[in-house]
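What follows draws every value from the coordinates through simple rules; no lab data is involved. In this text, all values refer to a predicted model and were calculated from it rather than measured experimentally. Cβ atoms are built from the backbone, for glycine too; each structure is taken alone.
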Structure P
Amino acid sequence: MGMTAWQDVEQAAPEFARRVQALFDAHRHKTIATLRADGSPRISGIEVVFENGELTFGSMPNARKGADLCRDPRFALHSATVDPVEGAEAQWPGEAKISGRAVAAGEGTGPDGDQFHADIAEVVHTHLDDAAKMLVVEWWTPTHGLRRVERE
């Protein structure tokens, strides 16, 4: 199977993709998890861009997260998290996560650092139902498409 780009998510589940992208676009800073050389996790701040059907992100020159991704391309991105407003929980937009593999874009390391495209393995949107009574977890994968569970 080839690379799964953001446009594949948009085509397969457009309304879901819009909600996820809106959560990532709502705040400039996101969080990325990468793997250190010894296999332990590293969490770093990051900015991402949805553009031309791709999800892209970069790393400053000599940054550890870029070195992590060049060595082991697995990553998980998390949107900024905001607390639900008490009394208006149903308006909480939720949070989004995207995991996959980072694919080097262009020449690799340069004076501007490393640039990557996301080869997407999973996209998740966690939110409350309209009555704010149930936690809703929706997730999309290239193999199984969009799925949903609700939890009290």
Structure Q
Amino acid sequence: MKVEEKVKELLLPILEERDFKLVDIEFIPSKRPILRIYIYNPEGTSIDDCEWVSKRIGALLDVEDLIDKAYILEVSSPGLDRKFKNIEEYDIFKGRDVVVKTKEPINEKKVFKGTLLGLEDEKVKIKENEETVEIPFENVSQTKLDF
């Protein structure tokens, strides 16, 4: 089992305590490995939220000894300009404003801005100018939050 999968198993119960969502986990092996955890608080992810998660998961990781040498642990929000990396993010960020870029034009458009309604029947649904737009998931080249 990969480090990210093991960390996820340990992390999910911690996040559930405060209704936080796991957005992504990155493990970068090197002389001093880096473990990056991205979390989302629907009420706004604060530094205190990140610190709380870092202390809780850090203590568990020390006990479980998943990483066999000194490592850097980073816990943060996904950031303003981060692209969606996994399908779960379409549920996590439902109700938020997004920008969706397509590979092929839909009605002569390749960029859509609106409120994310979710992913249903393999289609990304957004509310753009009071109209629901459905974009086939296989046509999506990039999705990110719009601030």
Comparison of P, Q by FRET efficiency 1/(1 + (r/R0)^6) of positions 73 and 113 (r between Cβ atoms, R0 = 30 Å, to 0.05) - largest value held by: P
P, Q: which one has relative contact order in percent (Cα under 8 Å, 6 or more apart), as calculated, at 19? Q
Parent structure of the calculated result -8000, given that helix-only ellipticity at 222 nm (-39500 (n - 2.57) for each DSSP H run of 4 or more, over all residues; to 500) is the read-out and P, Q the choices: Q
Say we calculate Cα Rg over 2.2 N^0.38 Å for every structure; which of P, Q gives the highest result? Q
For which of the structures P, Q does the calculation of mean count of other Cβ atoms within 10 Å over residues 33-40 return 12.6? P
